[in-house]
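Some structures are shown below for you to check.
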Structure P
Amino acid sequence: MSGRELIGDPALEITGAASLAEATSGEISFFVNRKYVGLLRKTRASAVFVPLDFGEQITAAEIRVSNPAKTFEQVVLKLAPKPITLAPGIHPSAIVDPGAQLGERVSIQPHAVIEAGAKIGYDTIIGAGTYIGHETVIGPACLIYPRVTIRERTRIGSRVIIHSGAVIGADGFGFEIVDERHEKIQQLGIVQIDDDVEIGANTTVDRARFGRTWIQEGAKIDNLVQVAHNVVIGKNTVIAAQTGIAGSVQIGQRVLIGGQAGIIGHIEIGDNTAIGAQSGISKNISGGAWWASPAVPLAEAKQQIAWVRRLGKLFERVKQIEKKLGL
């Protein structure tokens, strides 16, 4: 094939695919990152996809391609079992209010509940035990896995994937102190999720106090993420697990947020910003890479760590100087 070169036996039969560490005879793997060259040299894979400029000597057959990871993915899809399909229709155990509207080829799985006024677009799958609240609108070709809760008046676009345990539209965390007691502030807004968003398992997206909590087109949110009321997450932003985002944060487009990051409320994060894992964001930031808590530009954070690690030697030098000076 064009742009590909095989170095090895063209009659070699491949029956499976696996990582470099797990592959055995008859399986194919891939190599991209130089830090895994040790695994490459020890792999038992019969063949490996490698970059076009690959220069290592290995026993496995080499298939040189422009994008080894993507090519490997294509092979895995061919070797993988056929995807599970769910037939259109409503399972007898599901509860669908007569006032709900279902598009063509919608699949409603066992024990799902669809409340009055809900609208579900064509080819969408509602998994077992999932709850769809009153007047919620879900677009076409969505995949809502089992045991998802989507509360009232939520708006979801097309081709959205929501994994098990996610809660969309829970009340925002709003209270005021009245007579020395916490009194609940009514959360009257909605959640809007645009096209091609994916939301991980056990993630929560709270409804707005007023207006909307808005996850824009193409955003990808990992498992166990908290998105508070009135947050806006821009297009094609990616958020890793255990991140917590407080209320009314505005996050731009193409932002990368590492795991366990914490973001205080009412701040803005600009387009194309990268936030390292476990960072604490306490002010407006925009562009470049940020890390630490409170977060600073990455280069500054690295310099601070280097300084801290040299403190022991510095203290020892000061003691020696003081000793010589008789202090």
Structure Q
Amino acid sequence: MIKVENLTKRYAGQTAIQDLNFEVGKGEIMGFLGPNGAGKSTTMRILSSFMPPTSGRASVAGFDIFEQSLQARAHLGYMPENVPLYNDMRVTEYLDYRAALKGVPHRRVAERVGDVKELCGLKEVEKKIIGALSKGYRQRVGLADALVHEPDLLILDEPTSGLDPNQIRQVRDLIKNLGKQHTILLSTHILPEVEMTCSRVIIINKGRIEACDTPENLLSQIRTAGGVIVEAKVGSDNGAEALKKIPGVRDVTASIEGAWQIFALRVEAHADVREEIFRLAAARHWTLRELSQRKATLEDVFVEITHPDVV
């Protein structure tokens, strides 16, 4: 559905993305991750034909995004991070206008607008002025706009940006349902959402792709195995320094909760340091309240790839 070959974009004095190569198959939900400024939004804007690349090629549904721009755009729906809406229009009025603009046949406009309002949970606000809607409903209007012409591919740039936890959950469930019928390229900073939603993940850093695989395979390849949480009364001891000396411990951060100190340890892959911690606590007469292991997550993968100095 998406094919990217040696895609590069340079601005005056800097390179936003450099020689990107990846493919997204039909029916996949692909997570597109990276720190701020890594090149995610630039890549999405190029794929959506909003800006040209400096070099390289990209196609959507077999159509070159610039040589065959109209055909490519007919197959994709794009939702940018900051959805540009007409605030003085009503929801249904706006979606009618966008459907006509995207080439939906006149006889099908009412049907398609009705479908996307139902799908995106907009029926109860369909007659309201867009400028009076909450952030969550505005995001839904943007998603309905991206869907109204029945695209094969959805490109979603931070679709849950600015939403509260309940709204994030609703959008996540909606994206999962959309993934049954659409190919989705999803950019988000909420990594647990990616683990629960995406079949594959691309991690981009400083304009280059650093990893592209399933979440499970990425987790199996990282050097850290997650972490260990230790809550203890350590008296006058420097608990963090003592814990850092245990073989397999990569880093320790400490915080205080009343009389208790809470240590979060990052550990090497395949290392279980809990027995060593228990022996250390017993030898130093620490009072332990918690000693638990946390499995590695996609966040650990992300940190290791984009900020290797902290892992």
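Can you spot which of P, Q the value 19 was calculated from, given it is relative contact order in percent (Cα under 8 Å, 6 or more apart)?
Working through the options, I get structure Q.
Once mean count of other Cβ atoms within 10 Å over residues 129-136 is calculated for every structure in P, Q, which label goes with the largest value?
P
Given a value of -9500 for helix-only ellipticity at 222 nm (-39500 (n - 2.57) for each DSSP H run of 4 or more, over all residues; to 500), point me to the structure among P, Q it was derived from.
Only one of P, Q returns -9500 for helix-only ellipticity at 222 nm (-39500 (n - 2.57) for each DSSP H run of 4 or more, over all residues; to 500), namely Q.
Say we calculate distance in nm of label points 7 Å out along Cα→Cβ at positions 89 and 273 for every structure; which of P, Q gives the highest result?
Across P, Q, distance in nm of label points 7 Å out along Cα→Cβ at positions 89 and 273 peaks for Q.
Could you figure out which one of P, Q the value 58 for percent of Cα pairs over 25 Å apart was computed from?
Q
Throughout, read-outs are computed from the coordinates displayed, never taken from laboratory work. Being a predicted model, the structure only gives us computed values, none of them experimental. Cβ atoms are built from the backbone, for glycine too; each structure is taken alone.
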